[in-house]
Structure 1
Amino acid sequence: MRNSFFHKIGCLAAICLLQGCFLIQSPNHTMPLAPDASEGQSMQAAYHYSLGVLNLLNEDSGEAIIEFEKARQFDPNSPVLATELAMLHSEKGALGKSLELLNDASKLHPRDAELRFLLAGLYANLKDYPRAILEYQAVITLDPKHTLAHLYLGTLYAEQKEYQNSLDTLRKLLIIDPDHVIGHYYLAKVLMELKQNDEAEKELKKALALRPSFESAMVDLGLLYEKQKNSGLAIGVYENFSKINPGRVKVRLRLGDLLLREKRDVEADQVFREVLQQHAANKETMLTVGLIFLERDRQEQAIALFRKLLASYPDDQKIRYVLATAYDEKSMNPQALEMFRLIPTDSEFFVNARIHAAAILKKEGNIDGAIKILQETLAQKRDAPGLYVFLASLYDEKKDLPRAEKVLQGGLSILPKSTEVLYSLGVLFEKTDRFEAGIQQMRLILVIDPDHADALNFIGYSYADRDIHLSEAEELIKKASRLKPGNAYIIDSLGWVYFRQNKLDQAIQHLAEAARLQPNDVAITEHLGDAYVKIGKLKEALEIYQKALKLNPGSNTLPKKIGDLLKK
């Protein structure tokens, strides 16, 4: 909380200063009272400021605001008062008022680095990142050794994917303060994002050398080794840290999870047993262990743990939801459906619970029952795009495409900017031979979200499949690939563009990679076969076509392609 012990000490010190002088300003501020302020005005301002501080000490922020506002009547230009009021209004959620106060104060005191620093933080909190960046840059210009400004600016650049700017800023921070633990940590995070793993490892080790108990850095070091497929090193890191810091649960949970993935079940069970014994009263820890069990196909253990938790916390709908999910994964459908049904309308898990219940009914072949659940849910929650999308897909499955379209159009009337609903409608248009209408839906998505990888890929692949606008298709799919690296369907789309452009080496490379990532996808497999035919590798093409036909015996195109090859 803001009125912590340290804040109270600071306020008491301010009162002492105010009683010894007639100016309201911190030691860092060089601006005096307004030039025409009298000694009497200064005394009145100091008096009301003192009352405001006393109210803060009594945890009465409302009265503190009133007294600080009175103080501002006598000293309207005080940056200290503007800062205090901005912080209090921010705590109450009045961010607009905070922004107004800090903006006005910074105009009066443009060289006040701390004031600009607070303003930058507020802009960042409001997600106005360009202005936040400008303010942090201004702080660093005013105070080149302001370490926090460097740190926050560096992390903000990283969030905006301006990685080089982030690296430069964080490295400047570490020149100012080579022992800045968090600086080394966030520099490592950026380096990991850029896959500069050796450098990232060095920075994480520096952070841990400075602070051996830094749990997040230790977890990230282990994760780095895991990504490098070096499970032995990762396990060693987690085990060593756990021995030194036995009470730090995050690393021990990571250790147990990794041991399970490495099939070292006995060791994993020992880790989880110790964690559950030591943290039996910690709901979040027990929930995390249950989720690990669920993810690692230990549904029985997850169910037992979630049931125990639910008995202790019967009103916790998150626990109820994950228990229902565990029942579903264990194919205990009646129990899952009942548990999902019990989640109330006002719960944040309500919509997902009903969608999940509908999915169970669909899996059982009861599509009409699934439709009924979703219709009932839409009558209560009309602003959930997933409901419209899933309901439309069920009508699609029943071959009732007009009804599916009506559902999606109804969703757009409620949620006109829902990219989920727009995308589903675009796919439906394409499915019903309305190519241009489908493309138009995808372009509407890109107006709302220019980085919507699936919409970019849809347009690009649609053009490639029709052998039109290939240059634009290539650019769109390349952007999609940057946004979703390693996605098999996007890689296939790019390979298909290259195929259409007769860039056959690149086509084979991408199509083979897509087939490796999604070996059971018929369209991807067939594309690879087409590419081999085009370069004259007919034997390889035949094998690939035959594999694709096994995946889809009802194909309309593959039998002819196989027959043509057998004649050659």
Structure 2
Amino acid sequence: MGIDKKTFFWALLSGALIFLSFPKFGTGILAWTAFVPLFYALQEKRFTQGLLTGFITGFSAHIGIFYWITFVVVNYGYLPVAVGIAVMLLLSAYLALYVALFSAGIVYFNRRGIPLVFSAPLLWTSLEYVKSHLLTGVPWENLGYSQYLYRPLIQIADMTGVFGLTFIIVFINVIIFDVLRIGQSNTGSRVPNKRVVAKVMAGCTLMAALFGYGMLRTGEVEKSIQKAGAMSVSLIQGNIDQNIKWHQAFQEETIRIYTSLSQQSAPVGQGLIVWPETAAPFFFQDRDDMHREVVSVALQTNNWLLFGSPSYRMEGRNAVFLNSAFLLSPDGRIAGQYDKVHLVPYGEYVPLRRFFPFISKLVVGIGDFRSGKGYEPLLIYKNGDQQKLGVMICYEGILPEAGRTYRQRGAGLLVNITNDAWFGNTSAPYQHLSMTVFRSVENRLYLVRAANTGISAIIDPTGKIVNRSGLFEKAALQGTIRFMDMKSFYSIYGDLFVYGCMMGLTLILVISIKKRGRRYD
């Protein structure tokens, strides 16, 4: 069954507000009311109408969030524009299914007397978690990430992860919707409806608790920061054009750029220099002139050097390729190597290639990568003390499980190296940065981020972006990090909050089924 024009408008408006809750075009403030139009649209709807209404909201929201997919596959996958648009729309349609299920679920629970204030937060949070993990998972710009600039609000992530903030945002949306709806029904009345007062008090109490916890924890973390061991860092942003990055003729020029920027801005006193993902666009493990040029940076500056480079290992007669990060000690030794674990489908490998041999990888460079063995920290030494670095390559910076695993294994610093040149001057580099902020808060660690074309950044354990570069500029970002050893509930117990949401969702489902059963007794 179809929907009317008014419902279509409300659904579309909600999708637009969700999209505009994220950078670079919007503001996180909009997220707190983004669902209100959708809730209006779902009033007195049937299950199938709820599915369609939710799909419209999800489809429009994800087109806005993921429009840059078209730019990537057209410019670097060399697909026709029409095909590029189709790829983006297909992804948006898939993600819209989760919003459709959310909306249909609301309709189902509403018809069985389950209040929206219970069903909506539990449903959205649970579905968002499933979306983030099903198949390869798409955790890109989950709802809570929209608040990355509001430090008092995001501190709750050290207990619940980003999903806790997602839950609260949807909860407040419900409160606002209920207040507006009940207020409309009481037009002309001078006496506030008791339910209005109760819901407003509940929302205010929750927000006060959120702010209170945020302020308290920020103060505690800042005190711990002052006591932690420090190290100077330099993040080198080479701004290498993606179109020439893998051309052999430009390899020496690329290394010259990184070498020059590193020498000009090297930390004093054995610090850490970080280059981006595949900053060395050749096989560093082959000991040739370019290998020696990179090693000379560590030797001449007397610093640790972490950088990205493709690598390989032989399995019989076949070469297996890896997306790797190498750590050089100040004396030029290879102190460690991390191989990327979570690869990007169709970006770094092609799923089911055996069944679809005609599909190629949308990346200019070498063949399919192989996943690394695990999130194993790299060891670094400062004044004789051993510290551990947790390296996350590109997409891994948006994965809560990556940062948490490193923290559990003793990492005192998170390092995200990435090449966001693929994204061009779209919203994607800004979105990518927004999500890495939460890895710092969840695990109470500093995070340094070196990006080829930007945005490079230093983020402290409260989620504050201490320093950042611009986009598409050569830059050397300098600052001081501290190796933290402050435990958080989330780093120890993980997504316990989400599992609680799923249990709550199961409980209200059982209650709704029992209510339905009583009608037939």
Structure 3
Amino acid sequence: MSSNTFDTILESGTIYDGTGGEAIVADVGIVDGEISKIGQLKGAVCAHRVNIEGRVLSPGFIDLHTHSDFTLIVNGKAESQVHQGVTTEVVGQCGHSVAPLRHRDDLAKKAIVDVEGSSTEGWQSFGEYLDVLEKQPLGVNVAAFVGHGTIHHAVMGDDLRLPEPEEVDQMAVLVRQSFEEGAMGFSTGLEYWPGNQSSPETIEPLCQVAAEENRLYATHVRNRDRYYDLGFGEAITTARASGCRLQISHIQPKYGAPDYAMDHTLEMIQLDQKYGLDVAFDIIPHDWSHTLVMAILPKWALEGGVEKIVDRLSDKKTRERIKRNRNPMWLIVADRIWSKVVLLSSVANRDLVGATFEEIGKMRGVDPYDAAFDLLLEEAPAMHRLFWTSNSFKNSDLELCLQQPECAVISDTKAVAPYGLLENQVGSLSGYGWTSEFLSKFVKEKGALSLSEGIRRMTGLPAERLGLTKRGFIKEGYKADLVVFDLDAVRSTWTIKKPRSYAKGFEHVFVNGVQTIVDGRRTDDNRGKVLRSLDA
């Protein structure tokens, strides 16, 4: 019997603590947002007792890679994430952070942030962005990376050229300033504008700042198909030369890579690990890849922003020149396999969401490539809210990655809600069910790894990569970010036609000790915190 008094006791749960070790059955007592006691607490005094016998008690899931930078400003409740056990998100990935900005009005030009009807007080510096975010009722904790693309734009605008040495120095100053203001890491998106016009010698000085500040460097590499070994090799080389810790984002090779690409990539990583490089990676737990439609446009077609893009796409000769590009971001587009490319998100053409571009082309009586151009024009001036997805990954590659202990599992999505201003927003096909997809298919059905190890890939491992000191594990003194689920009942409900559908099987979720999901239903409590680098 304990003489302690607890706010909440979770009774008789099967505890997987995030380390990958064996489960134990015990009670967990929560006081002031922290795990105060793990043991037998049957006689202890508490304000709220929840019997979870026969259920899994896990640390709350940490999504190491999201693009919720702006959707959390619009609606911080993070409904799509909280309903599947996510308690912490890491935004600012693929080089796309929403700060720092050259001017406050530059926010309107940022890709991936446009939400029709939304408004915000705005910001300029990274610290100001975190201040605005901190004012929102947050359903999840939020850590933020600063993105190379945003830093580049703050210094150079949309100039189509490599930066001069003094401009790289200015970028390094902004990266360091962002770290000092709370950024948890640095990211690049080397397949996106303007990352695709960078070079290793312009990225390395920024990574050196990350190394000096012991921040993680996450990269969406330059190529994961035909030249995959150059893309992954560049990431490894940049990390080696700068001395930073490296996280390769959504590592699985895309359509167009040779069959052995995943094996070869892992061999490259393991060799460099042998020589002391700190490198890890993550995967999206399904075989669909998503991105902005405008990302397939060549660099020259992106120069000058939306106004110039509209002019180019309105010209028949320019369209034909773009079609002849044999190296778009997706080779599945170059090879015109339109039956495997699906419209994921659109404001101007919501009725077409879920249709393949083969189907859209037939509906409109045009070549599917022209259909993509037409949709971009119809979405302007916010054409960066037009997303598509393609069946570009291989499940065998995912399973191979999961055999590696340094492989985390991520969503690559946006926190959204099936109501209000975010009602029609989709971050990815599995945005409402990436954790359930992983647990039900890769852990339960395929047995690619044990439940204990599977939980570690979404809890302890990402916490360690981020450098979080009191999250990611069920330990006394740690923050009470927790999820209770029934593994037999966990499943995704999303489909290609209807991706906005909550996962099943998640019964209780706690964020900083406060219950946000009770018996599968959302509460009105939102106690997430902004995790700045100074106090993480």
Q. Who wins on Kirkwood radius over Cα pairs in Å among 1, 2, 3, i.e. which is largest?
A. 1
Q | Origin of the value -8000, where helix-only ellipticity at 222 nm (-39500 (n - 2.57) for each DSSP H run of 4 or more, over all residues; to 500) was derived from one of 1, 2, 3 | A | 3
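Taking Cα extents along the principal axes in Å, for residues 263-398 alone from the coordinates of each of 1, 2, 3, which one would give 54, 32, 30?
2
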Q) Out of 1, 2, 3, which structure matches 16 when relative contact order in percent (Cα under 8 Å, 6 or more apart) is calculated? A) 2
Q | Which entry (1, 2, 3) yields the derived value 15 for percent of Cα pairs over 37 Å apart, for residues 95-414 alone | A | 3
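Every number here is computed from the coordinates shown, using simple stated rules; none is lab data. None of these values were measured; they are calculated from a predicted model.
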